Structure P
Amino acid sequence: MSTEVKISAEQVMEARHSVRKYDPNEKIPQGELNEILRLAASAPSAWNLQHWRFLVVTDPAIKEKLLPIAHNQQQVVDAYATIIILGDLEAYKSARPVYDEALAKGYVTEQVRESMIAQIEGAYNNNPEIARDEAIRNSSYAAMQLMLAAKAKGYDTCPMGGYNRDALIKELNIPSRYLPTLMLTLGKASVQAYSTSRFGLEELVIQNSF
C-alpha cells in the first residue's frame, strides 16, 4: 500500500524545475490530473473572473500534430499531457454567472453584485487592451499554480513560449474568445532538469523606489 507524502510549499517551490525529457510510458491517472487542474484553478484572478481555460492534450495523434507547431520540441509528444493555457479575452461575460452564484451563496449582497458587474463591464467596454492584459496576467497565475500543484503530486512540467500561435489556434480549433498564453508539458521526467544559477536578492529587490 502506497502512502502519500506531503511536502511543504517551500519544498515544492525549490524542487520545481523545467523538465524537457519525459518518460513516454508514464501515465497520470485521471483523478490525479483532475486534482492538479482543480488546484491550478484555485489561483487568484481579477474580479474572480477566472480568466483561464485548460486545453489538455493527451491523445498521441494530436500531440504529434503539435510537434512541428512547437518547433519540434520532443517534450510535447513524450510528456503525458501537453496543456495549452488559454486566457479569456471576454472574461467580462463571466461576471454575471460568478456574482449570481456569490449572491445565491450569501457571499455578496445584491448591491455589491450590481456594483461589481457594472465595474467589470465598464472596464472591458471598448477596451481590448485591458482584455488582453487581464487574459495574459490572470491565466499566468493559474499556469504557475498548475506547475506547483504538479510538483506537489510528484510530476514535472515545463512552461513553453516557443510555438506558432496561429498554427496552434488553427490545429486545435481554438475560438477567438481565447488567447493561447502558454504551453505546458506535464509528466514524469526521464532525465532530471539541469541546475540553474539565480540572481541574489541584491540584484532583484528594489527597496521603496529607484
Structure Q
Amino acid sequence: MEIILENISRKYNYDWIFRDVNYTFQSGQAYAILGSNGSGKSTLLQIISGHLHPTSGKISYHFDNKTIGPEYIFPHISYSGPYLEILEEYTLVEMVKFHHHFKSFIGNITEEQVIELTTLGKNRNKPIKYYSSGMKQRVKLALAILSKTSILLLDEPASNLDHQGIDWYRNLVQQYKDDRVIVVCSNSQPMEHDFCKESIVIDHYKKSGK
C-alpha cells in the first residue's frame, strides 16, 4: 500500500489549519503525526482515512499496482480515535462479532482470540457501558489493530491507558505491524509513537494567508 499526499490543505472558516502537506506513506513503515492539542493532527488523519476531504490538494491510494479511489478505501483501513464511539449497549462478545461482519481479522484469528487479546475476557458478557475508560480504549485499539487491513490509523492511542495498558498497546502493535502503513497521531508522548521511524510535525505546515 502507498498513500500519496499532494499539497493537502484544510481550512476551517477563514483560517488554514495546515497547508501544502506533501508526503508519501508506504507499507512496512510506521509514521507519527506530532503536534499539540488542536494543532490539526486528527484532521490530517481523518483526511488520510477518507473521512474528511481536503480544502485543496489531492490524496491517492495505490495497492498491488492499482489505484484505489477514496470511495473504495474503507475495506483497507482500520482506525481508532478517542472521539470514535463503540456500541456500549453491546457486550464485548457482541461487539467483536458485530465488528467481524465488516472487517476480517488479521492472520485469520478467531473472535475468541480477539477477546483474549484484549485481556478483558473476564468481562466478556458485561455491557461495554460499564467498562472503565481504559477498558473501552483497549476494545477500540484491539478492533483496529487486529483488523485485516493494510492501513492502520491510531489517534492518541495511549488515551485513558495506564502504564500496563500502554505496554499492552505497544506489544500488540509490534506483533501485528508487518506489511502495513501505520500512522500514529500524538501530542508528543513518546510511549505512543517512539517505534515510528518517520514523523510529520504539523506545525511545519501552518502558513498564514487566505
Upon calculation of mean count of other Cβ atoms within 10 Å over residues 42-49 from the atomic coordinates, which of the structures P, Q produces 16.8?
P
For structures P, Q, calculate percent of Cα pairs over 19 Å apart, for residues 34-153 alone and state which one comes out highest.
P
Which of P, Q yields -7500 [helix-only ellipticity at 222 nm (-39500 (n - 2.57) for each DSSP H run of 4 or more, over all residues; to 500), calculated]
Q
Out of P, Q, which one gives 17.2, 55 for Rg and Dmax of the Cα atoms in Å as computed from the coordinates?
Q
Using the calculated result 57 for percent of Cα pairs over 13 Å apart, for residues 82-145 alone, pick out the matching structure from P, Q.
Q
If you rank structures P, Q by distance in nm of label points 7 Å out along Cα→Cβ at positions 130 and 194, the highest one is P
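A short reminder: the numbers here are calculations on the coordinates, not readings from a lab. All values derive from a computational prediction rather than experimental measurement. Cβ atoms are built from the backbone, for glycine too; each structure is taken alone.
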